[in-house]
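There are structures below to look over.
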Structure I
Amino acid sequence: MNILIRTDSSLKMGSGHLMRCLTLADGLTEKGADIHFICRNLQGNLNYLVQERGYHLHLLPGPKDNFEPQADDTIHASWLEVSWQDDLNETKGVSCFITKKFNWLIIDSYALDYRWENGMRIFSDRIMVIDDMADRKHNCDLLLDQNYFSAPEKRYDNLVSDNCLRVLGPQYALLRPEFRRAREFSKIKGSSATRILIYFGGNDHDNLTGMALDSLSCPELEHLCIDVVVGPHNPHIMDLQEQINCRSKTRLHVQPKGFVELLLRADLCIGAGGTTTWERFCLNTPGVVITTALNQEAFNSELDEAGFLCCLGTKEDVSVQKIKAAALDEILKLDNKDYLSYPTLVDGLGALRIAEILLPSSKDTLIFRLTVMSDMEFYFSWVNDPIARKYAFSHENISWENHKAWFEKKINSSSTAMWIIETAQGLPVGQIRFDIQDSIAEIDYSLDPYVRGRRWANTLLTKGINAFTSKYKQILVQARVKNKNHPSCAAFKRIALAEEKPAEGVTLFHLT
């Protein structure tokens, strides 16, 4: 499978687009894809990281001196530093020499829209767009927006076609694998604050880092250890170092290789509201957030209203005193042990989910295993999926507290057997459960929405029933399904279970 990724990095736009594309490329490589990047040679770019990670890098020329955005260009057209027409022609020229046609073209650029995408259609079977802004039209087959919104599906109405698959929400956040690995250690964090991380991205031209550091230098907070993280191009490094020299238990880290470890050790993070938001969530680190970019404002506000973080507004809204008050409030919440009373929105598997959508696994490669305690959040997501609730005998969403109590009871019960099915890359995609009562085992199963329609229910049911009946030989297996649940009825029929109608609107399937 040949995949082309078109993205950029620069002092003007930062490195976020390139970094998340590299993360997605890693997930696709695990599935055997051959990845090519086309990047423009802009000032302050990090294009060398593409080659360091082992991918093909194809460079476009640097900025055009006479470039001026036009009235019908996108809001962020200036980030491209050439016209979209020039970029399209140059990208076409490079693409011709790579391969006849790509299986997927992935675009991550706020400066490009449907016009550029129309021009690249002949070079790729399908097109994926990564977007956060929802401010321009696209011609794509799949759109990813990993941000949090209460009604995300409405954001792209009239911006993409009805045939475009919209993949929306933080569960698809593109985080590096080390965040998923570190996540297990986040569960043993203490309940009081001793260490704070300050991180406002690599450059932080407004020196919000210095403002946050001032807010933590008051007597009430002088007992805390502070880690300050900046990039090598931060223009305020010397001033920050002077501040740090005046405060004990404080250390400056310039583009540290161990950023994940620093975030994992932190009890609270004060920083910008971009990609680091999802990294914090993955590691269960509370955050005080200041919005530093236009694309962050809406979802940071919604995350604040939902209680997932503390958003202080835009960089123009904040002051040293405001940051100090927020830090004290969040520390008090930690001391009262009531901050992390909800499941996190991000589990670190977003890149594997997107890779699975783009390059579906063969059912022959799926792995069947016993459910373990760390699968609790997967079950929570599956049970509250809108389609699952629609066909359930009770339509109400399940609360986290009720689910947690139910899951712990089930996994420790001798009258319940539970299995997970996952891809070869370690991505759980479905579950099957058998609840035994009076020598009868009732089947319950579910699949993640993005793998439905592949007939994997056959594999899940067959493997599950075989595993159960080999262990419980005298137990009758059956499933009670609503007649309107056509996918599940069809799945049970395909594995040749006998059926009867014990009640109106219900079909009972059982082993003969």
Structure II
Amino acid sequence: MTGPVIRTLALYFRTFRHLKPEQWLAHLPRPRNRSVNPAETVARRPRNPSAWSWQAPPIARGPARTAARRFCFLNQEREIHGWNDAGIPKLWLYNLHSFQTPPDPDLVDRWIAENPPGSGNGWESYPLSLRIVSWIQWILAGTAPPSHWLHSLYAQAAWLSCSVEYRILANHLFTNAKALVFAGVFFEGPRAEAWLRQGLDLLSRELPEQILNDGGHFERSPTYHSLVLEGLLDLINIDPPSAPIPQWRLAAVRMLGWLDRMCHPDGRISFFNDSAFAGAAEPEELQAYAARLHLAAAERTCLGDSGYIRLENRNTVVLFDAGTIGPAYQPAHAHAGTLSFELSHRGRRLLVNSGTSTYEAGPERLRQRGTAAHNTADVDEQNQSEVWGGFRVARRARAFAVQTDHQTFAEASHDGYRRLTNPVIHRRRIELTGEGLRIIDTFDGPGTHTTRLHFHLHPDAAVEIQLDTKLKSQFTGATWHPEFNRPIPNQKVTGIWHGTLPVVFRSFVRLL
């Protein structure tokens, strides 16, 4: 075999060796009966007249349809001529098929007529799950469904029950389980009871793993944390028979507390891993929804299992990433940003990670996931973790020797560069003082290397960064991506050094 072939095979091995056996088994073809007999009785489960959504209205989304065939998702407006246009990014199409917008009876009729069972993006399990929940929410909120809507919903739930995403797991599996519970609560009959049991069984398995002790979702993305939190609140709201509601409520309280700690003083999320504004409900919307369910965030506690650390004083907040990049078997939303941090002062963001604007595999997706797009350091212009494709990670940086007082200092090391011919360990210590933020970076190992420290300024920030005198300063234009498909020009400061290790750099961010 040639060198490139061997390198490609090695990359695949380093990536897929982390998968669970059930993920491998899910790729095997299995006979499944996903169809529904047209003559099968479809009936709704009788419910108390005070429907769940009247007691605690769920979070509402705004309209996405701007004209008869024009829609705006992810800051991109398009006119569609079919539901499965190969020239449109899949995430945009997922939004189109998921119907997370106000009720649109004409569009529902069109979807049913133009998307036969098993055909196209709309029958993939993730958008299918989102759509099942959306349509049921509409109906419970008062939208009168014609019989063909109910038959379609029933057929979609039957399809999903045989198409659970064991290949992907993580937040996708949670979303599948939630939809099965909704369908099981909404319909009655033997199938519906089986859907309800299937969904509850999945949740009993997944929630203890996916929700960490400090309340963080195990994919360690504030956006996906918010999505799962909203899903959990919806499940509490619908109150399924035999569900462990007290356990769910305790988990939701922990998740609310984690989200509060991972927000900046402006009340919005930080940008670690795949995170972007408008990718999920805003924190204040989630807090208000929780309050309608008589839930409130726990008293402010220290972050822990998720690996994030929050330092703060009267004027300043620092969020520091000293955790793993996510569950070993599913790091799809991970970035190579270990030991990165974000900084706010007097209520305004000063230093930010670069955010996420696309899921399309290509150079821009790789750049945004790469180490240089974060407020951390790289060695020999390599990423700490071997991100590739749209969602893959081969070798991963592991944080260790973490220390903090959760107020004034935090420090940790990572081994992402042990894979180099001359291995390197990077250790970072950050110290929050009355005058600013001190950053001490130590690179230890043999040989000669190039190191680069990266600092990304918020577009509106005016901040003084004093780099170690050993570093050569470089100021360049960059882009910040607070939302999908919305680049905003900003500035980046890079400190560059080339020489023989070990070396220590002492930098300082002066706060006025």
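Here, each number is a calculation from the coordinates, and none is a lab measurement. All values reported here derive from a predicted model rather than from experimental measurement. Cβ atoms are built from the backbone, for glycine too; each structure is taken alone.
To test your reading of the models, identify which of I, II gives 6.5 for distance in nm of label points 7 Å out along Cα→Cβ at positions 250 and 458 when calculated.
I
Upon calculation of volume of the Cα convex hull per residue in Å³, for residues 234-497 alone from the atomic coordinates, which of the structures I, II produces 141?
This value belongs to structure II.
Among I, II, considering only distance in nm of label points 7 Å out along Cα→Cβ at positions 242 and 394, which has the greatest calculated value? All intermediate terms of the calculation are to be shown ahead of the outcome.
Numbers: I: 6.3; II: 4.7.
Largest one: structure I.
Sticking with this structure for a sec: Give the label, chosen from I, II, of the structure having the highest value of mean count of other Cβ atoms within 10 Å over residues 370-377.
II
On to the next question. Looking just at mean count of other Cβ atoms within 10 Å over residues 2-9, which of the labels I, II belongs to the structure with the highest value? Each step should come with its number before you reach the end.
Numbers: I: 24.6; II: 9.4.
Comparing I, II, the top value of mean count of other Cβ atoms within 10 Å over residues 2-9 belongs to I.
Identify the structure, out of I, II, from whose coordinates percent of Cα pairs over 29 Å apart, for residues 258-409 alone was calculated to give 19. All intermediate terms of the calculation are to be shown ahead of the outcome.
On the way: I: 31; II: 19.
Structure II accounts for this read-out.
Match the computed value 2.6 of distance in nm of label points 7 Å out along Cα→Cβ at positions 186 and 386 to one of the structures I, II, and report its label.
Numbers: I: 2.6; II: 4.4.
The read-out comes from structure I.
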